[in-house]
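The structures come next, written out as structure tokens.
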Structure P
């Protein structure tokens, strides 16, 4: 059974969950520190966001990242936009993979001019070029850039590495251009969703066991 709470919740001993509702006010008062925000500041998400926030205001964030990544559908426009906006060098690791506009079946690639552009840009501006057929964007970043406490920005909707303690963000190319120009990612502090998994996976779900355990533990949930 899935239970969803639309209010804030507090988790005690990784298992006991109390919703932030009027009927629980007395219990929460007796068990929480005077500062109700203290538990939030102890989460992995808060630690990562705070370490990358340059604004000095935890409600209005101006974030920098540890690495950027794009594949060959998106990096051409991003780099061209940054170039006409004054790009001189990549100020942080920028990984350019060539895993989307590729077609192994015909013995070559499609859009080879995009790949040639990516290689020349990586050489000129100091990026990392991953040749066609040698690395998929997510696997490459997971193995080389993701790690506990890191933030990664990718021009791909499913850039995420939470199981490794990293915070990944998928965004439009304009936000990567800003990072390439040493500007910040400006957003209000996001809502953070936590979850707790209990029990054991059912039959035929063995392949999901390990990643689900990692995600639950990394987010502070119980199992």
Structure Q
């Protein structure tokens, strides 16, 4: 008996039209726009980050110089005089000038490669022992000897100050009184800005100071 044979064909699923691989022109344009925005934002942030890093680095350098001056006082019984030049060797009887970094054994420039400035209470630069230094500090604190160095007009009686000229590479008023961009023995007075004063368009110095009472406490 004849038998009908049914031919079985393989099943083929039906799919819609195949989606082309890769990005469409619209998608590519969208990606490029986003990348352009991100790149422009990054380019704008880079100078801000560089400036902030330099500011932070200079602040750290000033703090380190402050610590070095305190260490010098504890070791020698006196504060160093300022340096007349950028070589950093202290100049006897010089109250204001450059940081005496050579005398202290530390670097003398900030993150902008500019020399640091320094001013000292002269009565504390002529003692010879830590006990004598402590006694002189007590005299300055009590007023029996007139203080000769101030910050924030005359609100803060300081033992010494360390200054970086900041981004504009020049010392600003009130740290520089004769507007020559440096802290000098002649032409400038013994009154400086408040430590940690905010940065503005007219003032970007980085100043740290040690008060009479703080240094006296370190000698206890």
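What follows is calculated from the coordinates using simple rules that are stated; it is not laboratory data. Predicted, not measured: the structure shown is a model, and the values here were computed from it. Cβ atoms are built from the backbone, for glycine too; each structure is taken alone.
Here are a few things to note about the model shown:
- Source structure (of P, Q) for mean projected area of the Cα convex hull in nm², computed value 15.4: P
- With helix-only ellipticity at 222 nm (-39500 (n - 2.57) for each DSSP H run of 4 or more, over all residues; to 500) derived as -12000, matching label from P, Q: Q
- Computed over structures P, Q, mean count of other Cβ atoms within 10 Å over residues 117-124 reaches its largest value in Q.
- When relative contact order in percent (Cα under 8 Å, 6 or more apart) is worked out for each of P, Q, structure P gives the greatest result.
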